[in-house]
Structure P
Amino acid sequence: MQLTKQDNGKPFPANPLAKTETSMIQQIEKLKEIINQNSMGHLPLSYRVDLMKQIGNPQTVQKVLCECCKKACSSFPEEFCAENLLVEVLSEIDSYLYNNKGTAESILVSIERLRNYVEQSADCPEGMASWAIISLGYAIRYDAASILAIEDYNGEDDDAFDFESWNADFICSIACSGSNPFVETGNVEKRKEYWLWYVKMVLEVSQNPNLKYLSLPVFKSLTPLIDIPVRRQLDLVKTNKRISFDDIRDAILLQIPSGMKWDFIDVLFVSCTSSMLNIRFSTGDKIKIGTMATNNICKDFRLKRKEMYIYYPKEGAWFSLKMVITSNNSYNLDFNYDNWDEIPSYFQELDWILSFYTKFPRSKEYTPLWLRKIVGSKKLYLT
């Protein structure tokens with residue numbers, strides 16, 4: 001039997017949570033009408049700000065924005081998730097919000113590392129989905145202040161703010177509909193569909209903030225184990241010796257002090273948008289050579305790389321090269337075309353990698369998965 005009165009005969013007070021839920025449900029119904037009546041199929045920012053303030057809890061608001069990003073990513077083909085670095089960051093954020101793994105600071109580091117790279121491609125729906133994840137990362141680090149505490153806000157819509165200040169929910173609407181409603185009308189039905197999904201999702205998340213509304217996009221890499229074909233460029237050096245590194249070996253040997261005993265010399269040359277040359281004896285001691293000699297050797301390495309690339313451009317160009325010179329003046333060469341881990345950390349900047357790839361594009365079959373995640377959305381493959 002359900003009790004309706006207390007021991008003193010007075011009725012139990014109304015449940016404030018039930019009242020809040022009823023109010024939220026009523027507000028959601030009103031927002032559905034607003035979306036359906038809007039000529040652009042858009043839900044203005046002022047209504048979303050009020051809705052998020054009604055929720056109040058920054059972490060729940062962050063989860064709302066996270067669900068928007070998952071929705072946007074799931075609207076693209078599998079290749080988008082399989083070959084997009086930002087989806088990995090979204091997974092990091094999802095684990096932080098729902099599994100309490102990681103920190104807001106580490107998420108900030110991740111998005112700051114990728115921001116410039118993403119900003120360059122935020123001119124298409126896929127690029128906007130990536131930019132939404134960047135926006136989400138800032139919302140994680142700064143307690144969703146971009147929607148809960150907009151400075152001097154007087155009810156303006158999204159178009160009153162700079163691109164960098166947009167919230168993830170609005171950016172995802174562009175990704176899902178294919179256009180910014182304030183620039184071109186675009187697909188009104190898709191935009192309306194997104195915002196109607198949005199208000200339904202907000203209600204569910206506000207009622208059950210500890211349950212994921214959407215799972216992360218599930219995808220199977222189209223090439224889970226990428227088998228890079230054998231490169232004919234290597235034959236130019238190792239088989240028919242059409243391209244020789246003898247001159248570089250000789251230039252390095254000229255820098256060795258006379259009388260110095262050594263078993264072998266290790267040479268590491270790395271080149272993205274700038275170059276690094278590291279030459280060491282078998283003892284581990286670094287060989288110091290002058291600036292002019294360094295510049296000339298680096299220039300010669302770059303010319304060899306370009307020459308190899310010109311013969312077979314579809315195979316791409318090597319990022320780094322290890323050269324081991326033995327005491328009898330023979331040498332071995334190890335070219336790194338595909339291994340991210342062999343590129344020193346201070347060269348693992350996406351802007352540099354992208355600049356290098358733009359200079360030496362390759363066909364998709366010769367592109368490892370990590371590189372596909374950087375260049376795939378930009379459609380830079382050599383055909």
Structure Q
Amino acid sequence: MQSQRVNWSHDGGIVAEGEPLSDADLVIYFGDGEHLEDAAFIPALRAVYGKARLFGCSTGGQIAGRDITDSRLSAVAIRFAHTRLRAAQVVIDGPAASRDMGRKLAAELDAPDLAGMLVLSDGLAVNGSGLVAGFVETLGRNIPICGGLAGDGASFQRTLVGLDDAPRPNVIAAIGFYGPDIRIGHGSAGGWDVFGPARSITRSSANVLYELDGQPALDLYERYLGPDDVAALPGAALRYPLLIRNPECEDQTLVRTILAIDRDARSMTFAGDMPRGWTAQLMRSSFERLAGGAAQAATAAAASLNAEDIGAGGAVGILISCIGRRLMLGQHVVDEIEAACASLPPQMTNLGFYSYGEISPHAATGFCELHNQTMTVVAIAEKAA
């Protein structure tokens with residue numbers, strides 16, 4: 001396996017580290033909506049990486065090594081020695097179809113030697129929990145499924161996903177990895193602390209929360225925020241996610257980020273399901289705690305791989321962090337990237353993006369879940385010869 005970091009911009013064109021891997025099998029890219037919208041990078045990448053699958057999405061910021069950029073496309077080209085790839089995509093017409101689209105996409109990629117799947121999804125038209133549930137229903141719980149929901153900065157207006165052609169909204173795409181030689185490590189961690197009372201989710205529908213402890217959810221949420229944050233909702237909510245907990249399994253906890261609010265209905269829409277009967281509790285964090293969570297995720301991802309496989313060269317680290325973390329960290333955002341990269345083997349090629357949701361197996365249960373407000377790290381390598 002070989003990998004190569006690649007950057008692209010309108011002014012500079014393609015800039016690759018070293019001689020381009022012209023026979024690469026896969027190019028994974030991340031960019032801001034403006035760059036992706038005009039799709040000028042597609043023919044530019046195709047001219048260099050002619051046979052590669054081109055796979056990527058819009059973001060809330062691109063991660064290139066230890067740097068963060070909003071102004072250029074960040075990519076990695078990968079050539080596999082033995083692993084086979086297949087790719088598929090679907091177009092979704094709304095969140096209610098998420099589970100069915102997950103089943104459909106997984107069915108297209110399912111095979112006896114499927115070893116893992118990398119997913120990029122529209123970040124606004126999809127219920128991420130339903131999507132992941134559809135994957136798991138089709139593939140079972142033993143196939144590692146990782147990835148994220150595309151972003152649009154803090155605007156929450158339009159997200160784009162592309163597979164080979166120009167990126168578009170409402171697209172969910174996936175790459176399947178096949179054969180015995182692929183190695184996929186993963187880790188996901190937050191660094192948030194709960195505060196205030198835990199309240200029961202008494203009325204919800206999929207990812208829309210209506211009531212906590214029988215009271216309008218938005219009323220309770222606003223009660224804990226200052227007037228400036230209330231006026232800035234839903235954007236301000238990225239700094240105050242909710243921890244939800246399954247009362248039948250205390251170790252099963254998930255973090256949920258608000259995507260939208262309905263001031264008339266006094267409800268809140270989240271990136272994933274808000275199951276009735278679970279409890280919800282407000283969260284907050286500090287710069288140090290978030291950086292520590294990033295390091296924890298990277299350490300877990302690297303620990304999933306054999307040192308000999310990483311040492312064989314070409315291993316790739318994909319860092320997927322929630323846009324809420326970037327807004328919370330502000331100018332300190334580089335601290336979590338530094339912490340994650342310092343916890344990965346130095347020979348890995350690292351890139352990533354700020355997302356509207358992260359997909360990875362849960363650390364406690366091992367089951368694939370949609371996460372919010374985490375740093376999720378996916379490590380990809382091939383077995384050493």
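At a glance:
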{"read-out": "Structure with the greatest value (metric relative contact order in percent (Cα under 8 Å, 6 or more apart), set P, Q)", "value": "Q"}
{"read-out": "Structure with the greatest value (metric FRET efficiency 1/(1 + (r/R0)^6) of positions 150 and 262 (r between Cβ atoms, R0 = 30 Å, to 0.05), set P, Q)", "value": "Q"}
{"read-out": "Label whose coordinates, when P(r) over Cα pairs in 5 Å bins from 0, in percent, for residues 38-117 alone is calculated, return 3, 12, 18, 20, 19, 16, 9, 2, 0 (choices P, Q)", "value": "P"}
{"read-out": "Identity of the structure behind -15500 (criterion: helix-only ellipticity at 222 nm (-39500 (n - 2.57) for each DSSP H run of 4 or more, over all residues; to 500), calculated), options P, Q", "value": "P"}
{"read-out": "Among P, Q, structure where log10 I(q)/I(0) by the Debye sum over Cα atoms at q = 0.07, 0.12 Å⁻¹ as derived comes to -0.47, -0.94", "value": "P"}
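Since every read-out is calculated from the coordinates, none of them should be taken as a lab result. What you are looking at is a predicted structure, and each value in this text was computed from that prediction instead of being measured. Cβ atoms are built from the backbone, for glycine too; each structure is taken alone.
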